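Following are the structures in question.
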Structure I
Amino acid sequence: MTPVELLAVLEPTAAKLYDRHMGVAKEWFPHEYVPWSRGRDFDPERPWSPDDADFGDGEWKLPEAVRISLFVNLLTEDNLPYYTRDIHSVFGGDSAYGAWARN
């Protein structure tokens, strides 16, 4: 079985899980967790380092597993246009995978 055939077999389950997720998902915005007042501009000529972060008392507030998850999400966001293009070309826009890629 090819990877595409396997994904086609899994599509009904993916559709069910996608529908469940969309039924309970709540929209959120970054400023609800990090107030606008804590934002600032960064100098593009100077690379960012952890020393630039404002951690308040000097400690990370998020557990390590959450921080790792956020970093991985940022990395995958960079390639998101390519993922959605490939998903659409293989499965089309009407599949469960197409709905997931659009949202």
Structure II
Amino acid sequence: MEDVLDKMDVGHRKNHLPKQLSGGQQQRVAIARAIVNKPKLILADEPTGNLDSDHGEEAMKLLKQLNEEGTTIVMVTHSPKDAALSSNIIKMLDGKIVPS
């Protein structure tokens, strides 16, 4: 777990309570918690939404690495940059799937 926390740049905060962490730090801890056991499926709703660009890129690198190792990632995002890293993109408008 510590190596994943370090990759997410929150290893130094491992003994802090959630209320002692910023929103971005809490999100990075949540991502670390979700990926530490290398699950077969990850459902990610705006995984970089509350992160600065550097930490967002690091989170996406980790998700991409897990995907390359066989983990399926289903991600919802408004970020074209994050979506571009996907192998399959489904666009929605007003709750309906639209052609890409």
Fill in the blank from the handout: Note: mean count of other Cβ atoms within 10 Å over residues 14-21 at 12.9, derived from one of structures I, II, originates from structure I
Handout entry: Test item: helix-only ellipticity at 222 nm (-39500 (n - 2.57) for each DSSP H run of 4 or more, over all residues; to 500) calculated as -17500, pick one of I, II
Key = I
Practice task
Supply the structure label, taken from I, II, corresponding to FRET efficiency 1/(1 + (r/R0)^6) of positions 6 and 62 (r between Cβ atoms, R0 = 41 Å, to 0.05) with the calculated value 1.00.
Solution key: II
Problem - Origin of the derived value 51, 33, 23 (Cα extents along the principal axes in Å; candidates I, II) - result: I
Handout entry: Highest-scoring label, criterion being relative contact order in percent (Cα under 8 Å, 6 or more apart), among I, II
Key = I
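FYI, it's all coordinate maths here, none of it is from the lab. What you are looking at is a predicted structure, and each value in this text was computed from that prediction instead of being measured. Cβ atoms are built from the backbone, for glycine too; each structure is taken alone.
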